[in-house]
1. Given that Kirkwood radius over Cα pairs in Å, for residues 41-176 alone, derived from a single structure, equals 16.2, which label among P, Q identifies that structure?
2. As an exercise: helix-only ellipticity at 222 nm (-39500 (n - 2.57) for each DSSP H run of 4 or more, over all residues; to 500), calculated from one structure in P, Q, equals -12000. Which structure is it?
3. Given a value of 4.4 for distance in nm of label points 7 Å out along Cα→Cβ at positions 113 and 201, calculated from one of P, Q, which structure does it belong to?
4. The value 3.3 for distance in nm of label points 7 Å out along Cα→Cβ at positions 33 and 153 was derived from one model only; which of P, Q is it?
5. Looking at mean count of other Cβ atoms within 10 Å over residues 97-104, point out which structure of P, Q has the largest value.
6. Can you spot which of P, Q the value 42 was calculated from, given it is percent of Cα pairs over 24 Å apart?
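Every number here is computed from the coordinates shown, using simple stated rules; none is lab data. Fair warning: this is a prediction, and the values are worked out from it, not measured in the lab. Cβ atoms are built from the backbone, for glycine too; each structure is taken alone.
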Structure P
Amino acid sequence: MSSPFCSIAFAAVLVMFAGVSPCLDAADSPRKILFLGNSITKHGPKAEIDWTGNWGMAASGEGKDYVHLVVAALAKSSGKTPEVLVKNIADFERAYAGYDFAAKQKEAIDFKADLIILAIGENVPVLKSDAEKKDFEAAVTGLLTTLKGDRAPVFLVRSGFWANAEKDAALRAACTTVGGTFVDIGHLGKDEANYARAERDFKHAGVARHPGDKGMAAIAGAIVGALALKNP
């Protein structure tokens, strides 16, 4: 069954990578997009690490993070900007066992997005056993299932920017369970040019270790490309 907005996603790829501006019906585009992630998705100002932005760390500006690049590509294709909700759920990554989805993610659930992009894993503690892997997989599946409810949103789950076989396998399995599309971006973290520290100097090594403008653009390209390939 075709995605309700696969054509708009494919057009977005053309916009981003070929400079083409296709004419598409805005009704085909996602109306509501939910981004759930960590600091790569959104991080507010924090003086102690010398970070002053309120967008994806460590893009040089709001419009340079992967969230805004994805939204801009889809909006340019359709001529209509979707309603967007961006949430940092690092608390889920760090303490997913027994996580109260309904209470802690009420805003995300009530938003009723028709496209849900999950970008987590980097803050999840090392999964040292098969039991821990299964627990994390079950928690991610529970999160996605709760967000789905009785609807049929399109799910896209990406791997970690800093590749980790155990975490990424759990994310992939949870994505498969809900019928989503998994995007492996682990190769991006192996290229030093994709790090913010390759673009400019930072006082805090943790901030510098995040994707820079080039890395953010690569993440956005992978996401938009995956949406296009889902059902072209």
Structure Q
Amino acid sequence: MDGKLFGRAIGKFTGGVLLLGILLFLPAGTLNWWQGWLLMGILFVPMFAAGLVMMKKSPRLLEKRLNAREEQGEQRLVILLSGLMFLTAFVVAGLNFRFGWLVLPDWVSWTAAGLFLLAYALYAEVLRENEWLSRTVEVQRDQKVVDTGLYGVVRHPMYMSTLLLFLSMPLVLGSTISFFIMLLYIPIIARRIRNEEEVLELGLAGYAEYKRKVRCRVIPYIW
């Protein structure tokens, strides 16, 4: 095991846990918020397990995802907008719990938790199917078009899974307001996809034919 890579991965993981905890529980004004702990659990326990699997079976993929930095200004803007969306949605969810604005019933939180885990499974399948999957918009050396499995259904199954993940998060937290904030992810990823497909069509052989074969970008039969 690469000790340096393991240390970096643990550092980023720990930082993510602390950051989300602050964004949720500080606005909530209490640690006694079971939906907040539910989200922390379903988010970080599978993430930790997946990181261990990647460390053992595909350390190169793990390192690539840890090192990911966007070079294009268009994509840096997308990341900035996404970050602001997450920050606002989580803080509002905490405030929503604290002041009891529009709190959803408990069964919504549990149902959304199930959807979240389903989306996590879809994301794991995307990682398995596409060895060139990257957090940045780029064409890699020797990259080929993947058109089987989930990629035979939609062109961007990673965004399909993240859309489910992100829209289920505020429902797990029981916050109606945060759910509407998270809907901003749709125009954000639409902008990212538009730029990403331009890059892939220019630099990846066969991608134009793939676009004609698989019509839907994110949601089967809809988008």
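1. On the way: P: 16.2; Q: 16.8.
So the calculation was done on P.
2. Values: P: -12000; Q: -24000.
The correct label is P.
3. Values: P: 3.7; Q: 4.4.
Value 4.4 for distance in nm of label points 7 Å out along Cα→Cβ at positions 113 and 201 corresponds to Q out of P, Q.
4. Details: P: 1.4; Q: 3.3.
The value was obtained from structure Q.
5. Working: P: 11.4; Q: 14.4.
When mean count of other Cβ atoms within 10 Å over residues 97-104 is calculated for P, Q, structure Q comes out on top.
6. Working: P: 42; Q: 48.
Structure of origin is P.
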